[in-house]
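Structures given as structure tokens follow.
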Structure I
Amino acid sequence: MFIFKRKNIYYVEFFDSDEQKNKRLSTGKSTKAEAMEFIKDFKNKLVEKSFRQSVSLSSFKTEYLKYTDNIYSLKYIRSIRLSFKMFEEFIWDKEISQISNIDAERFIIHTHKRAKFASLLYKRTLAAAFNKALSWNYITSNPFSKIKSPKLVKKLPVTISENELTQLLVFVNVTALKHAFLIAYYTGMRQDELANLKWDHINFEFSNIIIKNTDEFVTKSKRERIIPISKNILPLLNELKNTEHSDYVITNENGYKYHPATFSHVFKYAVRKARLSDEIHFHSLRHSFASNLVRKGVSLYVVKELLGHSEIKTTQIYSHLDSSNLIAAIEKL
């Protein structure tokens, strides 16, 4: 690095390690003393930049998880951990400034061959993480930003009828879990929302349920919402309220709330015992709630609010059920 003067202004010439070439930069100063002060600050920035770019993937993962710990839901943080784990196994622990677009693309192609939906999760999660690395000046470009997400065959939401729900409940031996599945069917709640539902979230006077954010739980969209209580489960909730022995609505025999994954496992077991379609899973209860509303003429915007979707495009997967516009169009022929 050296300085030179041209037309009464001092310049500095230096080697750019990122672009592997010499560069010249104007100090904007006309005196050597001022130019040297500029160069001193510039050198410090180069050293800091060089240091920050020498961050390993494992170190960045640790720092990023610490950053996200109090920002995102536990479910999303688990996705972050899994995405980094799979990427580290594929690429080893190299410096993140050395990870190229080709590295990222090969990883996504590799995982897409084995698990199509997982590859989309990894791509979204790691792209968000490397955007943060970009803002922290650890990298100069995001290796995941220019990768096209693998295309998936779009399938219609899998739903379950009331008759099928009745069939599978026969194979659920725990009464509290039977109650959980009924409540999910008529409210559209996610499994973690159901697991964290408390009695003080239910307003019997106005007959509604508030999906609340608490110190223990944050909704997927981070927004609270209100779900009116269906007449199909109001008697059940009243009965449970009269025998409550915990702050939580759905609890085991010891009064402790269930882990959300328990709902999925027990529900899937009952589906198979009842010999129903293996495509039916706990989330099908939420799909069924939304589908039943749309079939009965409820607008997608109202369904969006009841489900707690952040964007209407998520709710539009149920648009095929609203055939009124299609019928009106054909009748004009």
Structure II
Amino acid sequence: MRQFTVSGSPFEMGVQTAREFLPYLSKVKEKYERTIQITEVAETVRKLRLKLEKEYPDAYAEILGRAEGASMGEDAAFLMFFPEIFKRADGCTTLMLRRNDGAFLLSHNEDDKGYDPANTALVTYDYGDHTITGFTMAEKLTGYAFGWNSYGLLYSSNYIYDTKIDLNQVSRYIMVRDVMNARTIEEAVYRLSRMRVASAFSLNLYDRVQDKAVNVEKDIDAIYVTEVHERYARANHFTTRKDSLLPEPYVSSAFRDAKVNELIPAVSAETATIEDLQKILAYAEEDYYRCVYKDPNKFPYHELSCTVANFSFDGLTDRILIRDCFDGSRLSIPFRPAGR
């Protein structure tokens, strides 16, 4: 998996990121520039730009930089980072487990479609006083998938299937991008609680310094926080919020959630290793809709959401482990957060 670092102002980091993805963006930017010509879409994006500039100025500047670096119109670039307009969905599965000796294990399958080596990278944003690193695709903001920061926070994000979308609010990409800069779980939860978002998502957070883990389900105007004491597993639908207004989970999400919650209790908190969680996330059958791991070398990943990467934190070794599910390449990165 390709890696690169960007630095400077948010605008400059946006320019540098777009230039790294320029060959790919040059091929796809036309669809955004064509779509932004639709009056209703243009009006929605322009209203959202005003809101974003006021409430999330750093993200606003970064997207302007993305437009500059990709030589595309500003409104078209902003459209690219509002997935709710396209009804774009990302399916993922996350497991968390704390051993009896206190060591924490996290493993996350990142599912997506349209993967291409030219449009994917692990990007580090160097702010001078801290860094954030995250899995990034050219048409998405760093933060939508998984990553970590130098303060000691690791996270993975799961889209939540719901019928409610509020196009008067900022996208989930923007909100998670902002949360990536939080110093603590408490700050992250505060940032999630103070604003409304266009569509629901789940955020799994582990604070290495405080040795604390939570899952946060972020609804459009509410949050539901679950502290992880021993083990936790989830896919892509609400599990904490339960009411008659919720739609039935998608078949794939319902299966993945049920299967990982069936398998994780069998993992011993006395002897668990990161391989035990990874083995659960590797569960697969012949039927696409009965797989936790959706093999991109088996299923048509340009048409269906497949597992593009596995992200794990091994608290026994304090290392971040990332596997590219296309070529099988692996990264092993020491995780030593700066003291606070």
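Coordinate-derived values only; no laboratory data. This one's a predicted model, so the numbers in the text were calculated from it and none came from an experiment. Cβ atoms are built from the backbone, for glycine too; each structure is taken alone.
For the reader, a short list of remarks on this structure follows.
- Mean count of other Cβ atoms within 10 Å over residues 24-31 - highest-scoring structure of I, II: II
- When distance in nm of label points 7 Å out along Cα→Cβ at positions 264 and 280 is worked out for each of I, II, structure I gives the greatest result.
- Which entry (I, II) yields the derived value 14.6, 41 for Rg and Dmax of the Cα atoms in Å, for residues 176-271 alone: II
- Read-out FRET efficiency 1/(1 + (r/R0)^6) of positions 8 and 296 (r between Cβ atoms, R0 = 30 Å, to 0.05), computed value 0.00, structure in I, II: I
- For Cα extents along the principal axes in Å computed as 86, 60, 39, the structure of I, II it came from: I
- The greatest value of FRET efficiency 1/(1 + (r/R0)^6) of positions 144 and 216 (r between Cβ atoms, R0 = 35 Å, to 0.05) among structures I, II is that of II.
- With respect to relative contact order in percent (Cα under 8 Å, 6 or more apart), the largest value across structures I, II is given by II.
- Label whose coordinates, when helix-only ellipticity at 222 nm (-39500 (n - 2.57) for each DSSP H run of 4 or more, over all residues; to 500) is calculated, return -9000 (choices I, II): II
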